[in-house]
Structure P
Amino acid sequence: MLLLSINTSRPIDVDYQGKTISTGIFKKPIDAPVFVTQANLKDDLQADLKNHGGEHKAVYAFSSDHYPYWRNTLQNSELKPGSFGENLTISGFDESTLHIGDQLSIGQCILEITQPRVPCFKLGIAVGNKNMPRLFIENFATGIYLRVLQEGVIETGNKVEVIKEGTSRVSVQSLFRAYYDKDFQDPRSVLEKVVLIPELSAEWSKKVTARLAAGN
C-alpha cells in the first residue's frame, strides 16, 4: 500500500436546501509533509465535531482503487483525491482485508483501525449527487477511520504497512455488511465477535450492542 495523496481542508459555508451549512468535506491535496496529531492532521478542521473527528475518527483514509468505479458510476471524470472527504488516499487500501484493531505504519505515525465510515448527506454535496449516501452504503467500500497511536510526520509516497493485526480478525467490510447488508450471511456472529474487540470505536460499540440487544 502507498500513500498517494494527503488532503486537508478548513470548513466553508455552502447552501443546502435553502439553508447555509458549514462543512469540512471539501478536502484538497497538499504537496508537503504533514504533522499528524492525536486529534487530526495539522491544518485540517471539522465543522461538525459531534459527528466528525475525535479520538476514534482522527484520520479518514480511502482507497484510490475505488475512484474508477465512482467516476464511472457518477459519470464524473473530475473526481480527484480528497473528493470523498478523505485525509489520506491510499493505493491497495482494501476494507475486505483490513481489520478492526489492525495497526498501520505511515511515515513517523502509527495508526489503528477503529471503524468503517457511515456517510451523511454532506457526501452528496461533495460529489454533486443527493443519492450518494445510499449508493455509498450499498457499495460497501466505505473507507476507514483511524486512531492515532503515535504522532508524527507523513508525506506523499510513504509506504503504508500493517505492523500488527487485530486479534479477532473482523474485516472492516464484514462489520459494515453485517450491520447494513440484509443479504449478508449470519450477521449476528460477526456482530457478537466485533463487539468484544477493545479497539472498536465507542460509536460502533454502542450501535452493535443495541442491534444485538434488539435481536435483529
Structure Q
Amino acid sequence: MTVTVIRHKRRKRAAFFVTPDGIELRIPARLPNRVVEAILTDHAEWIAERIATLPKRDLLPDDRLLLYGETLPLVKRDAETGFRFDGEKFYCPLAWGESSLREAYEAWLREHALAHVTERAPHYERLLGVRANRIRIGNQKTRWGSCSSTGTISINVRLMLAPKEVMDYVIAHEWTHLVHFDHSNAFWSTLASVYPDVTGAMAWLRQHGHTLQIKKTN
C-alpha cells in the first residue's frame, strides 16, 4: 500500500485519507512539491503504522468472485455468451480477458445492488416515516453511502461484496439521514432504534472495508 498525492482545485488544506486502494494525501492544487515532501516526511511514522494495522488483502484466485461476503466459483467456458449467476456459481465466456470480466462483474453488481437496496428501503421507510426521492448506486472511493439534501440516497456498489447485514447497516444509516441530516446524538439514537448492531457493522467496515474490491486480480 502506498501514498498517492492528489491535487484538488477547491481544497484549502492537506489531509490524509485511507481508501480501498491505499492512503491518499489530498492537497490544494498549487501546494509546492517541497511542502508535500515535508508533509510526507513529517507523517512517515503515522503512515507506516496505519499501513501496518490494516489487514492484508487476500487476492482472489482466477476461479472465484466475491458476493455478500462469500467467495463463489467462477466458471469460464466456451458455451457462455455473457456474464451470469445461477445462485451458486458465476459464469462467463472462456475467451474473456480481465477487462471484459471486470466490466461485466461490476455491471451485474450494480444492477443487483439497486434491486437489493430498493427491496430493503421500504422496511426502513416504514420504521422512520420517511421516503427517499431517488436511489442511485455509485462506486465512491471514501464513502459507503450518502444522502443529499434533496433526498437522493447513494449506496456504494462495493457493499455487494460485504455480508448482507453490513450493507443493511449502510442502508439504515443513509435512510436515517432523511430524518436527521447530521451525525448528532439524535441521529445515532434513531439509527440504533432501527438497526441494533451499529457498533458491530461499523467495526466490520473499519477492519475489512479496504478489502472490498470489484477489481479482479490474479
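Where a number appears in this text, it was derived from the coordinates with a stated rule and is not lab data. Bear in mind the structure is a predicted one, so any value in this text is a computation, not a measurement. Cβ atoms are built from the backbone, for glycine too; each structure is taken alone.
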Per FRET efficiency 1/(1 + (r/R0)^6) of positions 95 and 119 (r between Cβ atoms, R0 = 35 Å, to 0.05), the highest-valued of structures P, Q: P
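Supply the structure label, taken from P, Q, corresponding to distance in nm of label points 7 Å out along Cα→Cβ at positions 7 and 175 with the calculated value 4.4.
It was calculated from structure Q.
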Computing Cα Rg over 2.2 N^0.38 Å for each of P, Q, the value 0.98 comes from structure P
A value of -12500 was derived for helix-only ellipticity at 222 nm (-39500 (n - 2.57) for each DSSP H run of 4 or more, over all residues; to 500); which structure in P, Q was it taken from? Q
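Identify the structure, out of P, Q, from whose coordinates distance in nm of label points 7 Å out along Cα→Cβ at positions 23 and 79 was calculated to give 5.1.
The read-out was computed on structure Q.
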Assuming 24 is relative contact order in percent (Cα under 8 Å, 6 or more apart) as calculated from a single structure, say which of P, Q it is. P
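Suppose you compute mean count of other Cβ atoms within 10 Å over residues 159-166 for every structure in P, Q: which one lands on 14.0? Don't skip to the end; give the middle numbers.
On the way: P: 14.0; Q: 20.2.
Derived from the structure labelled P.
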State the single structure among P, Q that was used to calculate Rg/Rh (Cα atoms, Kirkwood Rh), for residues 103-198 alone, giving 1.03. P
Say we calculate distance in nm of label points 7 Å out along Cα→Cβ at positions 39 and 63 for every structure; which of P, Q gives the highest result? Q
